[in-house]
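S.K.: As structure tokens, here come the structures.
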Structure P
Amino acid sequence: MTIQQINSASIAVYLSPKDLADHGYLADGLTIQQAFHITRLACEKLGFSPAGILEIEAFPNSCGVLVFATLHENCHMLFHFSDLETLLSAVAALPSPFPNASLTYWEDGYYLSFMVPNPSYTSIISEFGQSVAEPRASYLIEHGTCIIPQHAFERLTTAFALSTEN
């Protein structure tokens, strides 16, 4: 395994076919979970502690796998939910304490915007809603209707008497 730190938030990792085999993986069958596992191991070897959202790009071929990893701390996320029921299910599934969030409505559904305090929040919310690219946020501010400008998680939990995971 060859690890090269690109900057304070990015690394590149090259894994030869032998490196992959040592972990029980094959380049042509590498899953995203396996790529994340290997990347986290490489981060630990460098002393690069991934506390935040770890984004990876993996390029497998017969010569091995090249992985680029970037750490995004306090990442701002925007998620789309097609209906209120799905949004409430996502809110109920999140552990407390909740991040500060705003809720906007636009013609195709509800948009929840928040800073990600923990990578697990993104994984949980992704099960219910769809991540939206940042340029869409500007459009929503101009054309959407802001329903809850702050503390959307807490207000939805209270208004709909949701029980949350702790």
Structure Q
Amino acid sequence: MRRSTREMSASFALEVLSKSPYVTMSMTRPDGTPYAVPLSLAQADEQTFYFHCAKEGEKLDCIAYNPIVCLSAVSRCKPTVGPKDNSFTLEFRSAIAIGRAEIVEDDAEKVKALKLICQRFLPHHMDAFDEAIKQSLSHTAVVRITLTEPPIGKRKEYDEHGEEKLN
């Protein structure tokens, strides 16, 4: 990282990944070209994330070809004018993580993952979860991403005195 003073801890990066409304997952297509797609992820623990999708499509083709993926997220993104030098800049929090994506085959794990996703994005509608699972589990794919190295976080933010916050 060029600006090491902006590098943040793995726990900071996990917080960005877990709180961002969507995370971009980058993959490699079977023809070797890149493919990236924004996803709504739910975090199970410090190494495990889940998303759901259709049982066929480009994401699953990419994962079958090469299961190594890169996750990228940005939160608290705010254009601003630098308080000390009037430069046009951007305050942000970001994270990057490398992991291995695998299609979940076990129905119990699929239900657990889908429950995590629903609790994250629709917590006030959990009363409908069991019925939704009955209707959709058989035609829904769930993918587990297991981080294979510590995630990297980065931020640029200013304090109340206009000084850039460092690590």
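Derivation of every value follows stated rules applied to the coordinates shown; laboratory data play no part. Keep in mind that what you see is a predicted model, and the values were worked out from it rather than measured. Cβ atoms are built from the backbone, for glycine too; each structure is taken alone.
S.K.: For structures P, Q, calculate relative contact order in percent (Cα under 8 Å, 6 or more apart) and state which one comes out highest.
M.R.: Evaluating relative contact order in percent (Cα under 8 Å, 6 or more apart) on every structure, the highest lands on Q.
S.K.: Another question, then. Can you rank P, Q by distance in nm of label points 7 Å out along Cα→Cβ at positions 42 and 66 and just name the one with the largest value?
M.R.: When distance in nm of label points 7 Å out along Cα→Cβ at positions 42 and 66 is computed for each of P, Q, structure Q gives the biggest number.
S.K.: Figure out for me which of the structures P, Q the number -9500 belongs to, where helix-only ellipticity at 222 nm (-39500 (n - 2.57) for each DSSP H run of 4 or more, over all residues; to 500) was derived from the coordinates.
M.R.: P
S.K.: If you rank structures P, Q by FRET efficiency 1/(1 + (r/R0)^6) of positions 18 and 138 (r between Cβ atoms, R0 = 30 Å, to 0.05), which sits at the top with the largest value?
M.R.: Comparing P, Q, the top value of FRET efficiency 1/(1 + (r/R0)^6) of positions 18 and 138 (r between Cβ atoms, R0 = 30 Å, to 0.05) belongs to Q.
S.K.: Hey, mean count of other Cβ atoms within 10 Å over residues 98-105 derived from one of P, Q reads 18.5; which structure?
M.R.: P
S.K.: Taking 1.19 as the value of Cα Rg over 2.2 N^0.38 Å derived from one of the structures shown (P, Q), identify that structure.
M.R.: Of the structures listed, the value fits Q.
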